[in-house]
Structure I
Amino acid sequence: MIIYTDDRDYAEQILPGLEPWTPHDTSAVDSNLHHLKKRLFSTGTVHTRVSDKHGRWTHALVVKHAPSSHFDHLIALSQKDAELPDGTLCLAGSGRKFHGLRHRRWSALEGNIHLAVSLSPRQVIKNFHTGFPVLVAVSLIDAIDAFKALHGRAGIKWVNDILIDGAKVAGFLVHTQSVEDTVLTAILGIGLNVEKTPRIQSDSFVPEVASLRNFVQDEFALNQERVLFQLLNSLDKNYDLLLSGRYSTLLKFYKERSLVIGHHVKVVSDAPSKTSREIASGTVVDIGVNLELFLKGHKKPVTSGRLILT
């Protein structure tokens, strides 16, 4: 993997290595990766080095502070048919204009992981519309489970929130481009609170937030570097399952760690609070192959909306 950064201290903190850093001329190559570098590294000197410890991940662009969302930059480039190297990572120590679904604000604080991933499978992937969200959710759970004090404690709140003891510690976004069932590009955006807990205005959808550090006694056993290492390994492993047609394996694990199956929920339309309406309420008895919710007493499954655990 080739690592590019505008802050060697931060890059060393999350992607340590032995190779020396060398200055990099961001205008040296006219390529799609070059266009991404120009967007992310607007000022200052960029340094680079090579690491051989990161499997399928080919490039990592690491910034100390991002003025805007890396996830949005990757989507913008993909919509211009700009093909980035498969396995490109964008990491930010902190940032502005980061967001979740429907552009709901995500507080990007130093000490946490803010990761955007660009994949170029260019192959047929069955159930890819839900396959990539399931891939990310399962990989986050896997990464958290790797730490003894956290093993088995994290769960998935439909559809894209990761909670520990009722508090949200992570969320994610997925964007795909395809021709029929052939997936050309998949972009994953992941926010994971590792060391810092954001201050937010709580509501019925997100009553509480936390960081992984809130649930461990030995804070030195858990930091950005170790969590990122586990997360990248989990994404690599589970992406292989998705590419090889083993979506059912991922879905089985997603359901096993679901926080909604067997619980009473209310689902409302994903609209501004003044105009949202209740879609359905009841006990969730199952999650379908397309992540639809089956509620007791309801003939039709719920396919969209925001969920409240009641």
Structure II
Amino acid sequence: MRLYGDVPLVIEETSNPNDFFGQERTPTTDVYTRIITDLDEAITVLPENQSEAGRVTQIAAQSLLGKVHLTLGNYGEATNHLSAVKASGKHTLVANPADIFTLENENNEEIIFAVQFESGLNGNSEGSDLFQQTAPSGTVNGAKGHSLPTVSLYNLFDQSDLRFDAFLGTTDEGIPFSRKYKEPTTDPRDGGSNFIVLRYADVLLMLAEAQNETGNTQAALENLNAVRNRAGLPNAVANNQTDIREAIALERRFELISEGHRWFDLLRTNQAIPVMNAWFTEQGRSTRIDENDLLMPIPQSQIDTDPAITQNLGY
């Protein structure tokens, strides 16, 4: 829904796909209502712990619900749920940022929910192609060069930031890339790195954002600084709501680089259009985006399958 906007909401199981032809796209407000209902229920029925890695827990549902409320601007609700995650003591920050993404330390105490992958199993069919997708073109067989950090972001890093060498590298040509997804030894499409959906550092930064928006700036700084201090950095110098808001947004760029959050952060904070257009200007490009570019086009195959599905404006 964050990608396409209104989507068909199907909540009844069916064995006959013909039952749902002609269903139009459901308004996002109604879909969010259902998401919140589902997550509220999940929190009451999921176990606190799982014996098998990759299975969802009560804390994972509560973390996701906090993110949903933050997305909707329900800062009080977001604060309540994310504070509960923190107070649970179930997760903590890994002491050294370099240890978060190692294959030997997967599913560590910082990971709240991650999609599991393993290299070298079942004919190399259980791995992920994340490394191949995010490796700079020409560096490994089939490298796609997707989600590469910008040079400007690379240059923003403080050299004393422990995340700098742990999270980033550069090619011989000076192209930044992420070190978070590890190169497989079997096949470029058979990586062993899990895809992290939720981790504790994200929760702390979301909590800081929600607290700051409700005027609790001191609590916001405490959670922001926990992430900064883990990276070997001093406390943020921000001391008012506006400056703290900007500091949190920047810290999310550093901490969550190449984890798939940036675009949704820009959408949530209404910064997508000004930030993207400023970047195009910086790059000397004439490209500009507007409100019609904030959603992806509905795949034509979906419209061809069911004409009740309409296209987004601008496409």
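Taking 0.30 as the value of FRET efficiency 1/(1 + (r/R0)^6) of positions 40 and 240 (r between Cβ atoms, R0 = 30 Å, to 0.05) derived from one of the structures shown (I, II), identify that structure.
Checking each candidate, the match is II.
Supply the structure label, taken from I, II, corresponding to distance in nm of label points 7 Å out along Cα→Cβ at positions 64 and 80 with the calculated value 2.7. Kindly include the intermediate steps, with their values, before the conclusion.
Values: I: 2.7; II: 2.0.
It traces back to I.
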Item to complete: Give the label, chosen from I, II, of the structure having the highest value of volume of the Cα convex hull per residue in Å³.
Response: II
Item to complete: Of the structures I, II, report the one carrying the highest value of mean count of other Cβ atoms within 10 Å over residues 8-15.
Response: I
Worksheet item: Can you tell which of I, II yields -12500 when helix-only ellipticity at 222 nm (-39500 (n - 2.57) for each DSSP H run of 4 or more, over all residues; to 500) is derived from it?
Response: II
Worksheet item: When mean count of other Cβ atoms within 10 Å over residues 200-207 is calculated for each of the structures I, II, which structure yields the highest value?
Response: II
Worksheet entry | Comparison of I, II - label where relative contact order in percent (Cα under 8 Å, 6 or more apart) is highest | II
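Read-outs: derived from the displayed coordinates by stated rules, not from any lab. Since the structure is predicted, the reported quantities are computational estimates derived from the model, not experimental observations. Cβ atoms are built from the backbone, for glycine too; each structure is taken alone.
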